[in-house]
Structure I
Amino acid sequence: MTAGRRYEEFGWHWERLYGQLLREGEAAHYRRLALRCGGPVAEPACGGGRLLAVLDDLAQPLYGWDLARPLLHIARRRVPRARLWQASLQAPALDRQVGLLALPLDALRLLRSTGEQRQFLAWAAARLLPGGLLAGDLTLPAAGLPAPLELPPVVQAGRSVTATVHWALEAEDLLEVTTFGSPGQVPVHCVDRYRQIDAGELQRLLRSSGWQLADWASDFAGTPYQSGAPRLVFTARPGGMPR
C-alpha cells in the first residue's frame, strides 16, 4: 500500500502519531516567525492541521493543503477558519503571496529528488511577500533510526485495528513501514519514503537555488547548530545568486 492510500483508508493513524505532537519549543518558534513575518501563513503538507492550530488565535490568514482527504477533514474541524484544499506538495496551487511558508515535521524530505526540491524552492520564492521566510525543521541522519512503535488498538468501522511502525534505511531513503492488523484480516503494509538530507546538502541546495539562510539552529530554542546534531531548525529567504 502506498502512503497516499494509507492516509485515505487509515487517516486516524496520522492523528494518533502526529496530531497532538508538538516538540519542545516548536509552537513558540513558529508563532514567533508568523508574527515576525506578518501577512498570511501557509503550510504545505499540513496533515490534520497540527501546526495551523497553534497559530489559530493570531490575526493572520491561514492556508494549508494536503493530498489526503481524511487529514483535511481533521484539519477543517481543528482550524475552521483556515482555507484548506487538496493538493500535493509538488503542485500546491496557492494563488497569493504569504509571509511565512512553514515546513515542519520533515516535510521537505517528502520531495525525494533534487529536481523536485529545486522546483518547490522556485515556486516558494515567487509566493513569499517581501521579507517573507521559508521555515522548516529536519531530522538529520545523525539522529539514527527511531525506536519501533506499537499503537494501542482502535475501533474503526466496527472492528479493532492495531498499527505497528518501524523504520529502515534503503539507499538515500528513510523508510517508515506501518503494518495494520485486524482479527481475521490479512495484515496491510504500507511504506512512506523520506529523502535523507544532511545539513551540508541543505545548505548547497538552498544556495544553488537562489536562497539565503537566515537562521540555523539545532533546536527550536535557537541553540547554534553543530555538526553531528540530530535536528536542524532553519529559516531561509529568497535572494541569493543561484549557482
Structure II
Amino acid sequence: MDIVRVKTVDAVSMVDIFKTLNEFIPEVTLDFTEEGLKISGIDASKVVLINVFLPKSYFDEYDVSGEEKAGVNLEDLTDLLSGVTKNDSLALSGEDSTLTIEIEGEYYRKFAIPRLQVESVELPQTDLEFPFRAKLITPTFTEIISGFEDLGADAVRFKSNDGKLTLTAYSDVVESTIELSTENGGLLEAEGSDAESVYGLEYLANTTRLKRASGSMEIRFGTQLPLKLRYEMPQGGYNDFYIAPRAE
C-alpha cells in the first residue's frame, strides 16, 4: 500500500516548479505533510534560499497521513517529466524506497525512481522585515527580466521611491531602466519606504520559469537586504525565493 499519494490535473505547472528548483539545487526532499507539500533548499553558492508550499487543496487528490519525506534528484525527475503536456495529469506516490510517477493524458505513463536520502542543510532564518512591498502580475516581471537578459545585462538595481518601483539593469556596456507604479498599471499594490539594492540577473531569470504556474507575485526588498520574490500559486500556495544582494 502506498504511504503517500498526491495528484494534480495541472501537470505542466508542477513540472515548471521542479524545473525551476533544478536551476538552483540538484536534489530536494519532498516533504509531504498533512497540510500540504513543502520543499526547501539553498543553492551551492548560498545566494538563493527557496521555500515552496503547495497546500493539500492545490491537489486534486492528497492522501497523506502524518508526514512522509522523499528525496529526489531533480535532473532525473525533470527528464522523466519532459514530455508532459497541458492535457496531462500527474500523480506521485511513495513506498518505502521508491517514488512512483504516473502521467495520464493521451496515453498512460508510469515511472519508478529511487527515493534518496538528501543531506539536510541548515537554512537561515527568513523572518525579515522588508521596508518595501509591491504586488504585480507575474508576466509583467518575467517579460522585464527577459528583456534585460536580451540586453546582455548581468545585474539589476531595485529602487523604491514614493511608492514607485524602478528596475535598472546594467553591465559594463549597457543600462536600461523601467519604472513601475500603481498609477501606470505596472503594479497592483505598492507600500513602504524608499530602499535600494542590487541583485544578480541570472538568479532573477532562473525564477521566471514559473511564469505559467503563477498568475501574480509579490516583491519585497530593502537596502542591503535579500530580495524576496513570492510567486503566488492557486489555493494559497507559493514559491518563495530569497536572493542575497550584490556587494557594491
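Values quoted throughout were computed directly from the atomic coordinates according to the rules given, and no laboratory measurement underlies them. Fair warning: this is a prediction, and the values are worked out from it, not measured in the lab. Cβ atoms are built from the backbone, for glycine too; each structure is taken alone.
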With distance in nm of label points 7 Å out along Cα→Cβ at positions 12 and 204 computed per structure, which member of I, II shows the largest figure? I
Work out Cα Rg over 2.2 N^0.38 Å, for residues 156-219 alone for each of structures I, II, then name the structure with the largest result. I
Computing Cα Rg over 2.2 N^0.38 Å, for residues 84-131 alone gives 1.83 for which of I, II? II
The highest value of FRET efficiency 1/(1 + (r/R0)^6) of positions 116 and 196 (r between Cβ atoms, R0 = 30 Å, to 0.05) among the shown structures I, II is in I
I, II: which one has helix-only ellipticity at 222 nm (-39500 (n - 2.57) for each DSSP H run of 4 or more, over all residues; to 500), as calculated, at -7000? I
With relative contact order in percent (Cα under 8 Å, 6 or more apart) derived from the coordinates and found to be 17, which of I, II does the value describe? I
If mean count of other Cβ atoms within 10 Å over residues 108-115 is computed and equals 17.0, the structure in I, II: I
Distance in nm of label points 7 Å out along Cα→Cβ at positions 20 and 92 from the coordinates reads 1.4; which among I, II: II
